[in-house]
Structure P
Amino acid sequence: MATQRWLPLIAAVFVTSLIIANIIAVKLVSIGPLILPAAILIFPVSYIFGDILTEVYGYARARRVIWIGFGCNLLAVIVIWLSIELPPAPFWKLGPLDSPQSSQQAYRALFGFTPRILVASFIAYLMGEFLNSYVLAKMKIATEGRHLWLRTIGSTIVGQFADSAVFIFLAFAAMIPSGALGKLVVTQWLTKSAYEALVTPLTYGAVNYLKRVEREDHYDRETDFNPLKWKD
C-alpha cells in the first residue's frame with residue numbers, strides 16, 4: 001500500500017526552488033564564457049524534483065504540485081510588489097545608502113518586476129514544467145519503466161527548451177537582435193540540460209529510494225493529461 005509520506009517534502013522543495021530562482025534571477029553571473037542568471041544555481045532543481053514527482057507518483061500529482069508552485073509564486077510576487085509600494089520608514093537605510101529615498105529606489109530596482117518579464121516567466125514556467133512531466137510520463141510507458149536516465153534527460157531537454165525559448169522571446173523580442181535571442185535560448189537550454197545530466201546519479205538514488213519506501217511506482221496508462229484539471 002502506497003504511503004506518500006515524502007510527497008509533501010518533495011513538493012515543498014519544488015516550490016521553494018521555484019520562488020528562490022525567481023528572486024535571484026535579477027543578477028547575471030559570468031561562468032567562463034557564459035552569461036547566465038544567478039537562478040541557474042537552483043532553477044534546474046525544480047525540473048529534477050518534477051521528474052521525481054512524475055516518475056514515482058505520476059503525472060496527476062505532479063500537475064497539482066506544478067499549479068501549487070504557480071500559486072505560491074504568484075503570492076510571492078504580489079507580496080513583494082506590496083512591500084515596494086509601502087512608504088519607507090523615515091530612518092530606514094539599506095546598507096551604505098544615505099537616505100530612505102535612495103534605499104527605496106535601490107529596493108525597487110532590485111525586487112521590482114517588469115510586467116512583460118513577469119508574464120513571460122509565468123507562461124514559460126507552465127509550458128516547460130507541464131511538457132517535462134508529460135514527456136517523462138509517456139516515455140515511462142514506452143520504455144516499460146526501463147532507462148530512467150533516458151526519461152529524465154529526454155523530458156528535461158524538451159521542457160527546458162520550451163521554458164528557455166518562451167521566456168527569452170516573450171521577454172526580450174524586439175529589444176535585442178534576433179541572433180542574440182537565439183544564442184541566449186541555446187545557452188540557457190544547454191546549460192540547464194547539462195545540469196540535469198550531471199545529477200542523474202542523484203536522481204536515480206532518490207527515485208529508487210522513494211519507490212521502495214513509498215511502495216509507489218505509478219504508470220500513467222489511463223491518465224487524463226489535461227493540464228487544467230485539478231483532481232486525479
Structure Q
Amino acid sequence: MSQNPQRPVCVVIGVGPGNGAACARKFANESYAVALLARSEGALKTLASEIEGSRAYAYDATDPESVLGVFGRIRDDLGPVSVLVYNAGSGVFGSIDDVTPEDLEAAWRVNTLGLLLATKQVIGGMRDLGGGNIVVTGATASLRGGANFAAFASAKAAQRNLAQSMARKLGPENIHVSLVIVDGVIDMPRTRELMPNLKPEDLLVPDDIAESVYFLTQQPRSAWTFELDVRPYKESW
C-alpha cells in the first residue's frame with residue numbers, strides 16, 4: 001500500500017553527488033515522493049535523510065532481477081511512477097586500440113540495456129495514470145564519436161536511438177520521453193580537483209541542469225521537446 005498516495009512518484013536512477021542528487025532535490029521540492037537508486041545504498045541513505053519524502057534503494061541497472069525487485073518495492077512503498085529520470089551512465093575512455101570487447105559491452109549495458117529495463121518497469125503504471133515522463137541524461141558523445149570515446153560514444157549513441165524510438169512509440173500515449181545532452185564539465189568537487197584551472201563559469205551546475213530536467217516534465221503536449229542540450233555559455237560547440 002502506498003504511504004504517499006497523494007504525491008506523484010519520481011524515480012532517479014544513478015544518484016551520485018552531481019546531477020542525480022540535484023534532480024532528486026528538485027523533484028522533492030516540487031512535492032514528489034522520490035526514489036533514490038544507485039549501486040551503493042550507504043551514500044543514498046545519507047542523502048535520503050536530507051531530502052524529505054525520499055527513499056533509498058540499492059540498485060544494479062544492468063541486472064534484470066535487481067530491476068524487477070526494486071521497482072516492485074517502489075510501487076509498494078510509494079505508488080506508481082509518474083517520472084523516471086535515467087541518469088545512470090558509465091564507460092571506459094579510450095580509442096579503438098585501447099578498449100576491449102568487455103569495455104564496450106559494459107558501457108552498453110549501463111547506458112542502453114539499463115534504460116530499456118527500467119522503462120519496461122514504469123510504462124505500465126504510466127499508462128494506468130494516463131501519462132508520464134521519462135527523462136534520459138545523454139552526452140555529446142551520443143552525437144559524435146571522438147577518437148578516445150570508442151566504447152562510451154557508441155553506448156550513448158545507442159541510448160539516444162533507444163530513447164528516440166521510445167518517444168515515438170509512447171508519445172501518443174501521453175508518455176513524454178526526452179533526452180538531455182549534457183555538453184560540458186559538471187561542477188563537482190572531484191572535477192574541480194582534476195581540473196583546477198577551470199573557472200566556475202566554465203562548469204555546468206547540477207542544480208541548474210535539474211531545473212532543465214524538471215522543465216521538460218512540465219511541457220504542454222503541443223510543444224514537447226525530445227532533445228535538449230545544455231552547456232555553459234562559454235562552451236565551444
Structure R
Amino acid sequence: MKIQNSTILVTGGSSGIGKETARQFALNGARVVITGRDEVKLKNTADEIGAIPLPFDIADLKSIPAKARQILDLLDGSIDVLVNNAGVGVFPLLGEITEEDLLSTYNTNVFGLTLLTQELLPTFKSQQSGNIINIASTASLKGFARGTVYAASKFAVRGMTQCWQAELRKDNIRVCLVNPSEVTTAFANEERIEVAEADNKLGALDIANTIVSLIEMRTKAFVPEVTVWATNPF
C-alpha cells in the first residue's frame with residue numbers, strides 16, 4: 001500500500017512506539033490521527049510530528065462508539081490503517097493480583113482494542129481494504145515471572161489477531177501482530193516520561209520501521225505476525 005495520502009489511526013500515539021510510528025507515517029505523507037489520555041502531552045506530540053490529536057482513554061469503553069465517529073470525521077470518512085498500540089501493564093506476583101489489576105489491563109489491552117476495531121470495521125469492509133496492526137509483545141509468546149496479568153492480555157491479543165485474520169482475509173483486510181522484545185520507552189515508567197534509548201535494547205524507531213514496512217507491502221500480500229528481538233539485551 002502507498003502511504004502517501006493514506007488515512008491512519010495510531011492509538012497511544014503520544015509517546016514511545018506509537019509516537020514514532022505516527023511520525024514515520026506523517027513523514028511519508030499520511031493523514032494521521034493519534035490518541036492518548038494526557039491531552040496536553042498529546043497536543044504537544046501532534047504539533048511536533050504533524051499529526052491530528054484526539055484525547056481518548058480507550059479503557060473508557062462506553063466512549064468508544066462516539067470516539068470512533070470522531071476519528072472517521074477527522075480522517076474524512078476513510079481509514080486505511082489502524083495501529084492498535086495503546087497498552088498498559090502491571091506485574092504483580094500470583095498471590096498479589098487484584099481485580100483492579102485485571103480490569104485496568106484488560107480494559108485497555110483487550111476490551112478497548114477489540115471494541116474500537118469493531119466500530120471501525122464497517123468502514124474497512126465497505127472499502128474492501130484496510131490494515132489492522134495489533135501491537136503485542138514477546139510476552140504474547142511466552143510467560144514470565146510476574147507476567148500473569150500482562151502476558152495473559154497479550155496472549156489474548158495474539159489469539160484475537162489470528163481469529164480476525166481468518167474472518168477478514170476475504171474482505172482484503174490485512175491483520176498483523178507485531179511482537180517487540182525489549183524496547184526503550186516510557187511504558188514501564190509510572191510518570192510516562194521518555195527515557196534515552198539504551199544501546200542494548202530496541203528503540204521505538206525499530207518497531208515503527210517494521211510497521212511501515214508491513215504497510216508498504218503490495219496489498220496482495222501480508223505478514224500475519226512478526227517478532228522483533230533486540231540483538232543483545234543483557
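Just so you know, all these numbers are worked out from the coordinates, no wet-lab data involved. The structure displayed is predicted, hence computed values, not measured ones. Cβ atoms are built from the backbone, for glycine too; each structure is taken alone.
Which of P, Q, R yields 0.80 for FRET efficiency 1/(1 + (r/R0)^6) of positions 67 and 91 (r between Cβ atoms, R0 = 25 Å, to 0.05), as computed? Computing FRET efficiency 1/(1 + (r/R0)^6) of positions 67 and 91 (r between Cβ atoms, R0 = 25 Å, to 0.05) on every structure in P, Q, R gives 0.80 only for Q. Given that mean count of other Cβ atoms within 10 Å over residues 171-178, derived from a single structure, equals 17.8, which label among P, Q, R identifies that structure? Matching structure: Q. Out of P, Q, R, which structure matches 2.2 when distance in nm of label points 7 Å out along Cα→Cβ at positions 51 and 155 is calculated? Only one of P, Q, R returns 2.2 for distance in nm of label points 7 Å out along Cα→Cβ at positions 51 and 155, namely Q. Matching task: 129 is the computed value of volume of the Cα convex hull per residue in Å³. Pick the structure from P, Q, R. It must be structure Q, since only it matches.
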